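Take a look at these structures.
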Structure P
Amino acid sequence: MGSQRLNITLDGEHAAKLARLAARVHINEGTLARSLLSSAIDDLDPDPANVASLLDGIDGAWQRAQLGVAQAAAGDTISLDEL
């Protein structure tokens, strides 16, 4: 299976924590973030109830999803060809 690039933006507190941990173990922040994310994904239970619970724990996720639905309904979208 090939790899896929994923860009993630961390808030200031989490970015600082990642930077401190990376400096402590003498590893690049991106490498450490990739390893931590891979480990977290491996540990996830694919049971839909657990995934829903995980998503419910993300602050503002429901509101952002509803905003996306409203934007799509209003035609406020960008075609994939334009990305």
Structure Q
Amino acid sequence: MFSILGTILVGFVVGLIARAVKPGNDKLGLIMTTLLGIGGAFVARYAGAAMGLYQANEPAGWIASILGAVILLFIYSLVRGRAHTR
């Protein structure tokens, strides 16, 4: 139970930092910010494992998680931008 709450809390913090680092106005709510941070951590974990930086069950670090979340935020803004221009 506490690991799920910890994951949500860390995801929220990572999502907030990623939104602060990326320029522009990203209108995301509380849930989307948390999902962004959790997704960024997953992206960082699997990309780091593919590059040999992390072992199979080793979690990604804070900086890598934030970079993964920023990448997801850029992708989200590209997809969202295309949807609003139609």
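Thinking of P, Q, which structure, once helix-only ellipticity at 222 nm (-39500 (n - 2.57) for each DSSP H run of 4 or more, over all residues; to 500) is computed, gives back -19500? Computing helix-only ellipticity at 222 nm (-39500 (n - 2.57) for each DSSP H run of 4 or more, over all residues; to 500) on every structure in P, Q gives -19500 only for P. Looking across P, Q, the calculation of P(r) over Cα pairs in 5 Å bins from 0, in percent that yields 3, 16, 24, 22, 17, 10, 5, 2, 0 traces back to Q.
Hey, distance in nm of label points 7 Å out along Cα→Cβ at positions 5 and 53 derived from one of P, Q reads 3.6; which structure? Answer by label: P.
Only the coordinates and a few stated rules stand behind these numbers; no lab work does. Values in this document were obtained by computation on a predicted structure and should not be read as measured data. Cβ atoms are built from the backbone, for glycine too; each structure is taken alone.
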